[in-house]
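Got some structures for you, see below.
Taken together, the values in this text are just the output of simple stated rules run on the coordinates, not laboratory data. Treat the numbers as computed from the prediction; the structure is a model and nothing was measured. Cβ atoms are built from the backbone, for glycine too; each structure is taken alone.
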Structure I
Amino acid sequence: MSTPDALETKIRAAFPDRPAPRSEAMLQAPYTNNDDALEMRAAFANRPWTELDRRELFRHRQMLTALTGAGYQAVLPAYLVAALTDDPRHGADLRQYVLYGLDALSDSEVHVATARERLSQLTAEQRGVIADVLAYLARTWRMQDAAALLAKWSRAA
């Protein structure tokens, strides 16, 4: 059974501590004129995920789905680490938005396409770590959505 510390170690090993892409490469086309997405882009661009604090992550949680594959790969580890914490103020929301980012928001063509792009840069190692985090969330926080997403990911593998 994985602990938050063990999972964080896996996250750090799987996701390099490098700056997020420059601002132009952060957002997918449908979101380039969205004020909230632009605000997130300005906050996260050119910064490594290890510098993003929980308050910033919380503030921009709803725009995770706007990120390109490179942008998502660059900031997802910060969200994964934050999802492991027992933060009474931000934890539950951050955990839920991590799940939203790992799947299409709906069956619409735009949502399916943006999810495909968002997840396209993840390596097999990173997907394995994400699966471990999903299993932890399902077990520890009794998140049925995490268990369902883990099952969906397992079928797709």
Structure II
Amino acid sequence: MQNENPKTHRSRDRSREGVHLALYAAAFLVGVVVLTWFEIRNDATSGVRETIVAVLGNMESYIVVAAAAIYIGVEGGNMLAERYLQRRYHEGRQDGREEGREEGRQEGRQEGRQEGQRERDAAWTEWYERMVAAQERGEEFREPPPKLRT
């Protein structure tokens, strides 16, 4: 996440602004409904005009509190989500490293076995060729086979 594409960063900012706007609109509507219900329920006003004026008068403090709560909620949620995703990203990288190391070890063991078999086969082939050459010359061949050497 360190080498971020600037376009991705701008896109994320626009997305965040859209979330803010949607939440502000929803909070405003909920606030209007709640404050209207409160004013009607308390019967504090006598008419529609007075109810609207009372609701709008109470909206000032509601809007400030709702805006602050939404901003903190969205930005805090974004921060927590980003930290969570970064932690999962790094854990995934670590898991991948460990898995890669284990695969490398297994491949190394396999290659080591194959190389050992080639060396063993080459030693036996050389020994056999020396034995056949000695027999063809009529000489006694006293060299022990490779597996029996120490």
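When FRET efficiency 1/(1 + (r/R0)^6) of positions 55 and 111 (r between Cβ atoms, R0 = 35 Å, to 0.05) is computed across structures I, II, the figure 0.80 traces back to I.
For distance in nm of label points 7 Å out along Cα→Cβ at positions 31 and 127, which of the structures I, II scores highest? Top value of distance in nm of label points 7 Å out along Cα→Cβ at positions 31 and 127 goes to structure II.
A value of -32000 for helix-only ellipticity at 222 nm (-39500 (n - 2.57) for each DSSP H run of 4 or more, over all residues; to 500), calculated from one of I, II, originates in structure II. When distance in nm of label points 7 Å out along Cα→Cβ at positions 39 and 119 is computed across structures I, II, the figure 9.2 traces back to II.
Thinking only about mean count of other Cβ atoms within 10 Å over residues 47-54, which of I, II has the largest value?
The structure with the largest value is I.
Source structure of the calculated read-out (FRET efficiency 1/(1 + (r/R0)^6) of positions 71 and 135 (r between Cβ atoms, R0 = 41 Å, to 0.05), 0.95) within I, II: I. Out of I, II, choose the structure whose coordinates give Cα extents along the principal axes in Å equal to 132, 32, 19 when calculated. Structure II accounts for this read-out. Calculating relative contact order in percent (Cα under 8 Å, 6 or more apart) for structures I, II picks out I as the one with the greatest value.
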